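Scrolling down, you'll hit the structures one after another.
Every read-out reported here was derived from the displayed coordinates using simple, explicitly stated rules and does not represent laboratory data. Quantities reported herein were computed from a predicted structural model and do not represent experimental measurements.
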Structure P
Amino acid sequence: MLTQEQDISRRNWVPPRWVPISSSVLCVIILIDSAYLTWAHFTSPRILACVTTGIFNCGAVTTSSYSHPFGVPVVLPGLAWSIAMLALCSPRGWRSLSLWPGRLRLAGCVAGLGMVFWLVYVELFKLDRVCEYCTVIHIMTVALFVVVVLGTALATPAGLDEPDPDGSL
């Protein structure tokens, strides 16, 4: 017979109902924006519908030397990250009985947040230019981090109030 603590640790942890929906919506916005930036990168930066005066200039940001670290366009890992995060933050990803999706979801959010900090630093202090589309992704990534951390912290064991088949809680 399992103790109550062992039984609770075996159960699936369920976040508040708003968390899978909110995180999925944020990931969809990030994915759409990332796909648009990837498409613009591989066709022409001129198709970016953004302001090109003053500090705002998407073309200058997306074609700078910082947009190709190690020769890889930053849009490719960004697009891959957004696809992976959408899978991990989907309602199905949140319901997974394995511990790995939760760990990968948190690690992905931390990695995304680190990349956002680096890219904002580059935009503001190295390039003196800001890309509006990149800024949307940055804001959504920070929001996703907050939602995932709160969802993980506020999760409760599934079925805690339901009696077990043998009649015990």
Structure Q
Amino acid sequence: MRWIKLILILLVCFTALHAMQTGIKVGYNVSGIIPVQEEYTNMPGFRIGGISQLPVNPFHFQCEFLLSSKGFMSKSVGDTRLTNLFLYLQLPLSLKYELPLSDSWNLYALGGCYASLKIIAINLVSEIDGVRGLDAGLHLGGGIRFRKIDIEARYEQSILNFDLIEPQKFHCSFSAGMNFYFKEK
């Protein structure tokens, strides 16, 4: 009986993987903190990882696994700025709606949530203490797709205070990037 269950589970997983579109995601982001304060400025960063989506008409369920940087610059002594860098493993889950323009062009909108696991939080002086190890938030975005390539823009905002010492600090970021799929839909 166990073998039958195992074979059924493997068959379902193989069928789901065959129906999914998988690829890689690369992008640029600009991140900061909310609420915006004069002593903090935004910081550029990156995101890279894998993407897969499962079509469930008329939507697509999209899952990503990303290495993402976030952070901000704060005033230090005089005009000196201190760079605060946070590196996260991020798992965004999205619901995506595509609007076909032609056989090979689609516009799309997506929204969803994400969970992030902190890898490291550092500045030029030392490791930053008092940073929550887990982050979660919401995202909203859109883009255009041509065959196996997406060009996408997205806004993200955390719903958890990342700073355990100072209350009311939330990550926010705007990202733009490309998705490259291994096969056409």
Structure R
Amino acid sequence: MQDRSIAWLEREPIVGLALVLAILPWIVPQKTLAIEVLIFTLLAASFNLLLGYAGVLSLGHSSFFGLGAYAAGILLAKTGIVNLWLALLMGIAAPALLAIPIGWFSLRRRLLYFTMLTLAFNQMVYFGALQARGLTGGDDGLQGIVIPPLQLPGITLSIDSLLHPFNFSDSNGFCGHLR
């Protein structure tokens, strides 16, 4: 029986990895760590796709990564809209819209020029986010993000209680989380 399961994993390693990553948030005691592992695994997979398969070195991944996080966070913190599905949609749509002009310029270059152009666009997005202090919080970061519940048909799950089961507050009202 063990030989068959090992042979299956050798034939389908991606499926095995996907299964492990899918159950990771439920078996790891620190759920935030498990979710961060999943997010950075997706980032590394996209980097591997570009460098490993296409042979191009892109230094602009963090622009799209950060813009997606800022778009979802700004929607939840600044607009008063508390809808997780809409925030996730904004986190996908905003970087996709930014990718159109950046891709139009970058994909016309090769090798070192491509790499340097993606780095230049990355720095422009970084300094744009830094200068938009009223929207992004600048150096201090985005504050006051409301964590909405996950609403599925017939089920509503509080993500905040799932991610931070050991909340504590100090006398100043600061709510921290044990990590």
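Looking at volume of the Cα convex hull per residue in Å³, for residues 86-133 alone, point out which structure of P, Q, R has the largest value.
Ranking P, Q, R on volume of the Cα convex hull per residue in Å³, for residues 86-133 alone, first place is Q.
Kindly point out which one of P, Q, R the value 14.9, 50 was derived from, the read-out being Rg and Dmax of the Cα atoms in Å, for residues 54-141 alone.
Among P, Q, R, the structure yielding 14.9, 50 for Rg and Dmax of the Cα atoms in Å, for residues 54-141 alone is P.
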